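Each value in this text was obtained by applying a stated rule to the coordinates, not by laboratory testing. Only a predicted model underlies this, so the values are computations on that prediction, with no experimental measurement involved. Cβ atoms are built from the backbone, for glycine too; each structure is taken alone.
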Structure I
Amino acid sequence: MHSIGELARASGLTVSALRFYDSAGVLEPALVDPMSGYRWYTEEQITPARLVAGLRRIGMPVPEIAAAVRADPAAVHRLLDTHLRRLADGLTDARREVARLRALVDPAEPATTTLLLSPAGLAVAVDAVRFAVGTDPELPVLSGVLLDVAPDGVRLVATDRHRLALARVGPGVTVDGPPVRVLVPVALIDQLRVLLDAADTRPVRLTASDADLRIVVAGRTLTGTALPYDFPDYRRLLREAVDERPGARRIPVDVAALRAALADPAAPTVSCDYGGEPREVTVLGLDDQGGLRLLPTADLSSDTLRVGVDGGYLLDALNALNAAGAPQLVLELDGPIAPLAVRRPDDADTYSMLMPIRL
């Protein structure tokens, strides 16, 4: 048996840290002397203590350290991979914030970026994301559509926290100027969408210079000012919730049939408590052939996959993605607490995500 001081020297943890991890249930001593209160550890606990010390040095949260100590090697590797992604995302966020602070301290001349966009392609992208724009006056950062001009393409993004929609604008996009992220007010987006319906074949010309926006559609000009907020890091959310879900079930659905089922007043729903208030929830599950169906209350006790979702939100996503007339979409289900993704089978860059409702 090793005293707490001996384990501290062998592991690299301090005595106070070992006491903390004991009280947190992470690394409990094999024996505590009932008279003196001294903690004693076995030889086999040295390696777990060293693991705890290493995980502590890289800043892993205590609950994950506790899980790693008790997990098999494969699970520990997964925890390490997740933490590395978290650290990389944090570094990206820090660099972005440092760049913003540098700009505040020493403002540079405003850069101008000009886009030439296909009217038809832009209209499809706007239709795919407009429904997800936030309306909460306490969250003005969500009250617009993000125009994200990056080296890998031009995207429109919108979210109200409960759902997120993303669409790549293309093909035929020309970019003149540096990459830029512009939060376009929804009122300007709506004015643009009206003009796109009457547009000819000439490309839409969109110019962003600092916060000033200028859009020319078929000879008509719209002007506006970008919203002065930092839009949430949607790329990080996508990496965590969508792009790294190899086990998600991808279920083709007939759009017309699912829309009719959701719009049917007799469609089955389940009453759940949501934020302290009752709410009718649509429950998605699988039929005997692996297809999608709406589950009645009686099926909730089964062990089959089931996901609770706001039926109205799902209907909005179907309508938005079906604006181009695609007869079939793909739903991705990955368990009851993972976001539900709605995709076009022919366009990997245009999709919606809906946050699930715990049943």
Structure II
Amino acid sequence: MLRKAIISAVLCISLLLPSAIPVAALGDDSVSAPSAVLMESSTGKIVYEKNSHEQRPCASVTKVMTLLLVFEAIDRGKLSLEDTITASEHAASMGGSDIWLENGETMSADDMIKATVVASANDAAVALAEHLSGSEDAFVEQMNNRAKELGMNDTVFKNCNGLDEEGHVTSANDVAIMSRELTKHEKIFDYTAIWLDNLRDGKTQIVNTNKLLKTYNGITGLKTGTTDDAGCCMSATATRGDVSLISVVLGCESGKQRFADAAALLDYGFANIAVKELKIPEEMPQSLDVVGGMEKTVDLQCDVDSNVVVDKSADADIKTELDLPENLEAPVEENQVVGSLKFTVNGETKIFDITARQQVEETSFGSIFNVVYNSLLAL
């Protein structure tokens, strides 16, 4: 029975204090929106939440999921930005915010996406949906399937643009989830950063509905929405240094309140958290001895690709625990799990497998004969 050697190390990471004094912890009274979430984007860590799973309509923030499916279609090669999209009678009939598409009018996919993101155009969103799936209903079915895949358990989509419809609901938590997934497609920021632009060869001017683009340091996106049922809603994304945040507010009474709440959440995040990369400790050996194998050692590998959110106002202790045997018995398979590396920070743990980089055969007459035979052939 192999004896395991367990090595523990505490890595004390000194975090630089911010130039401004961190704000006090947010209470529910500090955010006027009835439902809100602040998420750190790289980890998906929830930093603040208020009624985060309360089901509510979210108006045009719905288009975050529409755009996610659009960009996933681009990645698969199903859609090109140069593709021509023709507006149907159904797409042209949309009310609310739109770019006044006419039945049979054509635009590039690039312009349709631009209209959907910048002007929150309901007709352009439907035109994209129909182009990809044949009908809006078929596209909405894909939206709901994707929501389930992402664990958006509070969400039911009834349309692709967010117009008020009975049973069309989501939650601040789910909006943050789909917003995080959309921002993995960095091309989206080419559109969300646009303040003013034109369509139809300059005949139609569009202005971004996200007013934080002009007022908030580090803002990168993402989507606003307003209807009678939903109130004023927003998913706001911003980046400063190594920290990227997603601020979601639903059901605000006015656009001014929406932007103020979203900015307050972002301010809180940037003032109070830092993001640190997990790294393999120096104590981890690069190889292990192999008993009874054709090779004396096997190389080790551990894919640590993860960040953690830590309190910015104090030093953070990240404890690492390395669990490895003293040696391995042959045979050893390539990518065989041979141990683990555990990180503990803020009471939470992340565990990564340590695996063998290559195969090591068990010593046998046949394997020795093959080695000798091949060596003789090489002479």
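Just a few scattered comments:
- Comparison across structures I, II (criterion: mean count of other Cβ atoms within 10 Å over residues 164-171) gives the highest value for I.
- Highest-scoring label, criterion being mean projected area of the Cα convex hull in nm², among I, II: II
- Origin of the value 13, where relative contact order in percent (Cα under 8 Å, 6 or more apart) was derived from one of I, II: I
- Structure (I, II) behind the derived value -8500 of helix-only ellipticity at 222 nm (-39500 (n - 2.57) for each DSSP H run of 4 or more, over all residues; to 500): II
- Source structure of the calculated read-out (mean projected area of the Cα convex hull in nm², for residues 188-307 alone, 14.2) within I, II: II.
- Answer label among I, II for the case where distance in nm of label points 7 Å out along Cα→Cβ at positions 124 and 148, calculated from the coordinates, equals 3.2: II
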